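Below: a set of structures, written as C-alpha cells.
Rule-based calculations on the coordinates, nothing more; no lab input. Keep in mind the model is a prediction, meaning the values are calculated, not measured. Cβ atoms are built from the backbone, for glycine too; each structure is taken alone.
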Structure I
Amino acid sequence: MIEFGLRGKRAVVSGAGSIPGRAGHGRQSALKLAEAGAQVACIDIDEERAKRIVAEIADAGGEALPVIADMTDREAAFQAVATAADLLGGIDVAVDIIGRASYDAAHETNARDWAWNIDFNLTQVFHLFQAVSRHMIDQGTGGSIVTLASVDGIAGSRYHAAYGAAKAGVISLVRTFADELGQHGIRVNAVAPGNVGNGNENQPPGQYAVDPINPLAAPRGSDIGNAVLFLSSDLAARITGQTIVVDGGVLARSPWGWTPEILPEIKRLY
C-alpha cells in the first residue's frame, strides 16, 4: 500500500463544494485528501455546498468540517484561513481550486471582464498563498500549497485572454512563493488542467485518441484530484515551484497536423 504521509495532516481546500455542470475539482481534491487520512476544512462561499462535501467525506469515513467564506475578498480569505487553522489546530496542506473564465475576443474584452478575471483567478490565489504561508511559517513544520493553473496559462488562450493571463500569473506566483518559502520547508506547486469540461468521468475505459484534441484522452476531474493529492503528499517531498500539466497530451501535440494517412507522402517529399 502506498503511504502518502497525509494521515493526521490538516488540510484546507478553498472552493471545496461542487457546482452542478462543472468538473468538481474542489470536491475531488477534498475527497482524495480525506481518503488519504487528512482532516479537511472545506471552504466554500455557499453553505449548502460546503456542508454537502463535508457530509460526503464523513459518509466515506473521513474527517471534515465546513468553513463559509468569499475567498475573493482579502479580509474574508484571511479570516477563513485563521478559522480553519483554529478548528484543525494548524494547517499542513492548502489547496486552492477557485477559478472561472469569461469568453470574448481579446480585442473586445472590456475592462470590467478583465478586472473580474484577474481578481477571481489570480488575486484570490495571492491572498490565500499569503494567509496560508504566514500560518505555516509560524508553525515551523513546513507544508504543501497547491493551486490550479491551466494549460491556458502556458499556451494561447483564445477567446478568454484575461483568464489565460491570470493563470500565467498563477504559474509565476507558484514559482516565486516556492523560491521564498523553501527555507521554511514549504512547497508550492500547481496543477494545469486541460479540457476537463464537466468532469469527463463517463468516458469509456480503454479508448484513446478518439478526438482531434487529445492524443491520449481528455483529462477527467479525478485525474486533476490525483495530481493535487500527489503534490500534497510526501511522494512530492522534493518537488516545488512546478506546474504539472494534466491535459491528455494536448500540449505535446505536433503543430503540423500530420496523420498516418499522409506519412507516405511526407516521406516521399523529405
Structure II
Amino acid sequence: MAERWQHEVVHYEVREQVAWLTIDRPEARNALNQAVREGLWDGARRFVADDSAAVLVLTGTGDTAFCAGGDLKEMAATGLQVPPVDWIPQFGRNITVDKPTIAAVNGVAYAGGFALAQMCDLCVAAQHARFAISEMKVGRGAPWAAPLAWMIPPRVALEILLTAEPLSAERAREVGLVNQVVATADLAYHAQALGRTIASNAPLSVRAAKKMVYEVAEAVRGPEAFALAERIWEPVYLSEDAQEGPRSFAEKRPPRWRGR
C-alpha cells in the first residue's frame, strides 16, 4: 500500500520505494507562496524520516510549470527583503537529505523553481521545460545559485545569471543541468524508472556515493560559498529596486529601476 500524505498545496506519495513530492498550485504556476513553502518543508522532513522511501522525486502539477519561483504578489504585499535561509528547504544546505533526489521538471523552472531543480541530485526534464534565474528581471537576488560555480562552466553560469533568459531543456542538458530530456507525456514514467533503478541498489553504497560527490565538491569550492553569496546579494535584497520588481509585477506595469 503506497503511503500518501496531502498538504493544502503539496502532496506526498510513495510508489515502489520512490517518494513523489508534488507542488499542486497550477493556477499560480506552482509559485512558492507560504502554503507551498510550508508543504515543501513538511514533505522534505517526511521523506528524510520515511524508511519506505529510498529516493525522492520533486515535481509540479500540470504541464505548464514545475515552479515559477516566488509568489511575487505575496512578496509585494509583505515587502520581503532578505529571504531567510529557511525560506524554502534547500537540500544539503538547511536540511540534510542523505538519500538521492530527482527533479522531474514538467514546465518552467524559474527563479525559486530553478533553485528547487538545482538542489536535487538528478534532473529529468520534459521536452518543453525551460530553466531561468529570472531574479535580474525583478531586481531580486540568487545567493542559492552559488553551486552553479562548480556545477557548470563559469561562462554558462554567468550567461544564465546576467541575461535572465530561459534555457531550453536540451540546452540545459548540454551544459550539465539536466540528466535526461524526455517526451512530456513520459516524464513521470522516466522519473519513476530512474528512481526505481537507484532504489534497487545497495543503500549504503548509494548514500556513500552521494556523500562523496558533494564533500569533494565542497572541498574544492570551500565551506563559505553560500555565506559569501549571501553577503554579495544582501545589498540587492535591501535596495529600493528589490521592492520595485515585485510591486511592478503585482501592478502589471514595467519596472522603473533606480539602481539603488
Quiz prompt | Given 1.5 for distance in nm of label points 7 Å out along Cα→Cβ at positions 22 and 182, calculated: source structure among I, II | solution = II
Practice problem: Kindly point out which one of I, II the value 2.3 was derived from, the read-out being distance in nm of label points 7 Å out along Cα→Cβ at positions 110 and 174. | Solution: II
Self-check item: Entry that produces 21.9 once mean count of other Cβ atoms within 10 Å over residues 134-141 is calculated, selected from I, II
Solution: II
Exercise. Assign the value 23.9, calculated as mean count of other Cβ atoms within 10 Å over residues 30-37, to the correct structure from I, II.
Key: I
Practice problem: Using Rg/Rh (Cα atoms, Kirkwood Rh), single out the structure from I, II with the greatest value. | Solution: I
Self-check item: FRET efficiency 1/(1 + (r/R0)^6) of positions 70 and 214 (r between Cβ atoms, R0 = 41 Å, to 0.05) from the coordinates reads 0.95; which among I, II
Solution: II
